[in-house]
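Given below, in the form of structure tokens, are the structures.
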Structure I
Amino acid sequence: MAIDAHLETLTHRHEELETEIAVEMKHPSHDEIRINELKRQKLRIKDQMEEIRHHMTIN
């Protein structure tokens with residue numbers, strides 16, 4: 001099902017962003033602006049995942 005594949009893609013990207021954030025934060029002179037942007041992206045993806053799951057439970 002296309003929705004499952006999309007959800008899997010979003011989940012994978014969410015995990016990638018988590019890793020990117022962790023790596024960035026390990027640097028002594030990490031870029032707070034970059035970290036905040038990555039966190040915003042991660043939150044948007046999480047919201048999309050929740051929206052898909054919500055619609056899957058309704059149908």
Structure II
Amino acid sequence: MTKKKIGRPTDAPKNKTIKFRIDEETNRQLEYCSDKLNTSKSQILREGVHKIYGELDKE
């Protein structure tokens with residue numbers, strides 16, 4: 001029997017996990033952004049990486 005995948009299909013599966021430490025202030029800022037934008041902390045971090053990468057790519 002074929003194993004059925006759950007969730008929406010995507011061209012960019014998120015199958016990598018990163019664990020890191022942050023200070024209380026950074027965590028507060030991350031939670032604030034997540035709440036204000038009504039999105040996950042992971043999405044906030046992904047967008048931050050893409051933004052910084054884009055800025056570096058322009059140099």
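FYI, it's all coordinate maths here, none of it is from the lab. Source: prediction; values computed, not measured. Cβ atoms are built from the backbone, for glycine too; each structure is taken alone.
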Answer label among I, II for the case where distance in nm of label points 7 Å out along Cα→Cβ at positions 17 and 41, calculated from the coordinates, equals 1.4: II
For 55 (percent of Cα pairs over 18 Å apart, calculated) the corresponding structure among I, II: II
Read-out helix-only ellipticity at 222 nm (-39500 (n - 2.57) for each DSSP H run of 4 or more, over all residues; to 500), computed value -31500, structure in I, II: I
